[in-house]
1. Identify the structure, out of I, II, from whose coordinates mean projected area of the Cα convex hull in nm², for residues 25-72 alone was calculated to give 3.2.
2. Matching task: 12.1 is the computed value of mean count of other Cβ atoms within 10 Å over residues 33-40. Pick the structure from I, II.
3. Could you figure out which one of I, II the value 25 for relative contact order in percent (Cα under 8 Å, 6 or more apart) was computed from?
4. Name the one structure among I, II that Rg/Rh (Cα atoms, Kirkwood Rh) of 0.92 was derived from.
Structure I
Amino acid sequence: MRVRLLAAARADIDAAAGWYDAASVGLGDSFRSEVDAVLARLSARPNVAPVWLPDARFHCAHLTRFPYTVFLRQHAREWIVVAVTPPATAARSLEEAQLS
């Protein structure tokens with residue numbers, strides 16, 4: 001299944017990678033690599049993303065090394081990544097993504 005990132009999700013990834021790089025050189029690259037691995041897994045095995053229970057319009061896939069979650073919506077034969085954010089800020093991030 002195809003995976004497409006909205007601009008807001010790309011901005012989330014860039015901001016988080018920048019923050020991690022500022023904390024430790026190379027950590028931002030590790031963050032990006034883990035996001036890429038999650039997206040590849042979603043493309044190959046679309047059923048691995050469970051419904052996000054606070055809002056069933058979204059599915060989620062958690063990163064293992066970083067406290068971030070990829071939030072997606074399924075549309076036809078593609079996943080649309082709407083946000084990549086810590087779960088604690090997900091509701092606000094998803095609301096903003098829906099408005100843009």
Structure II
Amino acid sequence: MHVISHKRLIDFGSVHGDAVVPLDRWYRIAKKATWTHFGELRADFPSADQVTHYTIFNIGGNKYRFVTDIYFEDQVLLIRGVFTHREYNKLDFWWCLNAVERLAW
């Protein structure tokens with residue numbers, strides 16, 4: 001899976017130091033993955049959820065969440081936003097999706 005953008009995880013880890021190890025672990029698994037559908041992804045990340053066309057990952061004992069777009073056919077995963085669990089819960093989810101779209105590119 002081609003992960004875009006790893007830099008978002010690195011930047012988040014520079015602010016939240018305890019997120020570095022779980023985010024790196026997630027990244028190493030994701031970049032080696034060849035998932036063809038959400039069910040295969042769930043074998044590696046059972047706590048992942050689909051909300052509309054986004055996949056939400058819970059990382060670091062559910063301390064952190066990030067929102068992704070995954071294009072299984074193209075083997076591309078776009079990281080749209082990375083949040084602490086608290087930040088994620090404070091956001092109205094639909095507003096969050098719109099904010100993620102604005103932040104994306």
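1. II
2. Attributed to the structure labelled II.
3. Comparing all candidates, it corresponds to II.
4. That value comes from structure II.
Each value in this text was obtained by applying a stated rule to the coordinates, not by laboratory testing. This is a predicted model, so every value here is computed, not measured. Cβ atoms are built from the backbone, for glycine too; each structure is taken alone.
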